[in-house]
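These are the structures in question, set out in turn.
Just so it is clear, none of the values below were taken in a lab; they were calculated from the coordinates. Remember, it's a predicted structure, so these values are computed and weren't measured experimentally. Cβ atoms are built from the backbone, for glycine too; each structure is taken alone.
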Structure P
């Protein structure tokens, strides 16, 4: 954690930044806005983070840690790959409902950071994608999923569909369907294509 001293203060700044980025946008938000929201001096923020990009990446890292742990717990309750596939979709999309500010920051603001998009490699995110691949490989080994499906390609296609629905959900004012419906439909589209 390097500079980071007080975990409570660190998380207070993360929470304040999430709210500030969601309300004002990454580019419009200032360190002083984040500090005010966190109830700390501007200089205190710099004791924990180098700049706004550093804060944004830290938000993503903290969120991915929680998301990954939660997803592993949820899919481990299922015994068959088809069930795991459906649970993955539902659990992923439920995150949008449960934390709208965080969803907006990850779906919209994070992608505007050139540092994040060009330089950053998040191991937890790759582990998250690998969970999908593991489900597909397990299904292939059990003869449930087609052998010609390329797991590395399929995991990105499946995640891409979930990610696009998440982005739409965050940006859209009118919702024509619920999270459960979206998760069920996306799962079924993919399962229809990869079933043996």
Structure Q
């Protein structure tokens, strides 16, 4: 089981339920022979504190082998203290690990208008936590998507349906090493 705890970028804001990247990830896992089921526990507008509050129940309900934490963007857009974001993400990593799950942390960037110090500190927190806790890391979940014409909705924040396969490609290198064995089928003649 792969549990995704995220915000609108993972919930698929403005998209149908079949267009979001977690759904496309499920299709890729099945096509590649992996037995994992994807549970998308993402909520539009969620912050790291909201995700942290929801995580224990989600872990109990799903008993995942992998947890993808894709939160922080809304914290950054609200200019919440980086130390608070770091504490919340670190606690989510710890809870997931304590539940026996491998963790993948999805980094996000925020606009530079928050100032160079805040922007840099915010960006670095994902890298620092991944190194400190030995988690998988997606350096920037919207790599190749953000600021690309046709890949962002009119609001400039949320990816389009056309961007979702690119996001799966961004997630895959961090996720795939944690998946373990594929389902093998044998044919008896």
Structure R
């Protein structure tokens, strides 16, 4: 069994202008998870973000939504991880993924940042440690690299938004497996749910 998850981070940008944009898919998942546990995240200035502790399958897990902008996400993640002594391997970062279509979501253990500014900053802030897990929420690609910045900061079409929400629901159902460190089972369950 691999390392159980102690911290789930939802990436996005703060403020109403960015709510429900493609880049905020990670935030959307963490908010749904909090809602399903009837809790609200509270702002903690020392963590540069909103956070709350929940219990899933008798396991305490902290939720964190950085209130920094995406490219400074690491400031928030590193502050909370240091304070609570959460090992890098026990962190799950939820983020939007251009290389997956809307409706797809995938777990991944470790790896590079793939051009994602939030992941890039987290890796740097954790001392160039890439060993955290990721949950990638597919948002599709605009087809041209020059259009990416504009694309991720816009809301998806209603049909794509529904697919993204469906993939978030699928991911939430498989989360207890990932939290217990059963990564292979979580990956299989999530992939199977989307076939």
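helix-only ellipticity at 222 nm (-39500 (n - 2.57) for each DSSP H run of 4 or more, over all residues; to 500) was computed and gave -23500; which structure, P, Q, R, did it come from?
P
Taking 1.5 as the value of distance in nm of label points 7 Å out along Cα→Cβ at positions 9 and 49 derived from one of the structures shown (P, Q, R), identify that structure.
Traced to structure P.
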